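Take a look at the structures listed below.
We did not get these values from a lab; they are worked out from the coordinates using the rules stated. Because the structure is a prediction, the values reported are computed rather than measured. Cβ atoms are built from the backbone, for glycine too; each structure is taken alone.
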Structure 1
Amino acid sequence: MEYRALESFPYYNESKLLVEGLGYALVELRVTPQNGRHQVRAVITRLRSEDTQSIGIDDCAKVHRLLLPRLEALIQSPEVYIEVTSPGLERLIKNAAEFSLFIGKQLRVWDVEISDWLLGIIRSANEKELELELRDGNQKKIPFENITKAKLFQS
């Protein structure tokens, strides 16, 4: 699995500060130019991973209201369409940099070293590896190059 710093995505840093001010973390921000318009997809989660309350429509609406004018100014276009969503119960992790936003959450990981799924709770993540607490209580560090697929898991 590839690690790409979230801050390397266009407009992420400027958007992250606004979203965190509302108590959320910005998991993903994709800006795609499309026929003179800009399509934006933002995925948010709770800023504190120990907060178990799910993201609802009101949360997405708050972020949308604050983020839209900021992105219009940054992109310098009034033609910005923005969609704000939650990561969902079983989000497919697309970028290894996302792991650090979900510390304390359950995760299923396909580890090529053992050719099987591992299920555990995310304890830590950095630029090179993920540390899971497995169901038997053991800790396992998994280098990102050994991960081919990862999904949040809701029991």
Structure 2
Amino acid sequence: MTTLKPGDMAPQFEAPDQHGNLVSLDSMRGKRFVLYFYPKDNTSGCTIEAKNLRDGRQTLADMGLSIIGVSPDSVRSHEGFDCKHSLGFTLLSDTDKKIVEAYGVWGEKKMYGRSYMGVYRTTFVVDAQGCIERVITKVDTKNHWQQIVDELSK
């Protein structure tokens, strides 16, 4: 589980988005953004979360926040996920798992008595200087954009 906390500098990252464009922490300087980590494209919980963020995208934009999703899926998978659900925000492909490891969201998980390695669903709000403002580890997939708004109003 992540040890990053508000006030920490966000770890550097660089990865291709669903259109093949490289996105990095440096390219986001001067912009405030939501960096959310999710396990897999087109699975039920991840689809619910992505569609919820899509639906709240304008509210988040009005607060000066853009959205970046990260998972170990391929660029092609992200492209299909974005197209199928009209997400309209950036999805980064972290196939080598460097970003999930840097943010401390990759580790052992258990389901139905089976252990496996996977992504811990976690969201970071990063300020314009690259500093972590908030960390959400108990993500409410059905109400995630509102959860972010509520967290930022504390």
Structure 3
Amino acid sequence: MEGLIYLVVIIGLIVLGYLAGKSAEKKHFQSIQKREEKFKNMPVYSFQNPVSEEQISETKLVSGSVVVSLDFFKRLIAALINIFGGYITVYETLLERARREAVLRMQETAGDADMIINLRIETSAISNRTSQGDNSTTGTVEALAYGTAIKITETSV
């Protein structure tokens, strides 16, 4: 009977963790969508020269970074998929959130720029290492977005 109680508590905690993680992720995606709407008039290009140099009045290096972590439930699912093989979609949503958030933070630092050119995004996995050198499962990712914010001269707008 006591073992059954422990099992119910453990399952309850896993379900609670799943629901809390799902809710946090959903809220983050909603926040990202709302903020992306604010910057819809500031185009971001991955190429270098969308306008001629004569049209540019100001340039500024801008960047944004974020570190996002998986919740415990998603780490558990990723570990199981890792054993059996297949697509680890929980990491895909983690990377999507991180990249979009980093680009938004970069746009926020651009101030009154008209556009951002030469966008680059770097990602890196952050994992814990024990003193024996064992890797833990990856569950935290850093994304860094950087580019050149440019302001267009008034006569060329």
*Work out which structure the value 1.2 belongs to, where distance in nm of label points 7 Å out along Cα→Cβ at positions 43 and 83 was derived from one of 1, 2, 3.*
1
*For P(r) over Cα pairs in 5 Å bins from 0, in percent, the calculated result is 2, 8, 13, 15, 14, 12, 10, 8, 6, 4, 3, 2, 1, 1, 0, 0, 0, so let me know which of 1, 2, 3 that is.*
3
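Hey, distance in nm of label points 7 Å out along Cα→Cβ at positions 27 and 59 derived from one of 1, 2, 3 reads 4.1; which structure? Mind showing how you got there, number by number?
On the way: 1: 0.9; 2: 2.9; 3: 4.1.
Here the read-out was taken from 3.
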*Which of 1, 2, 3 yields 4.2 [distance in nm of label points 7 Å out along Cα→Cβ at positions 3 and 123, calculated]*: 3
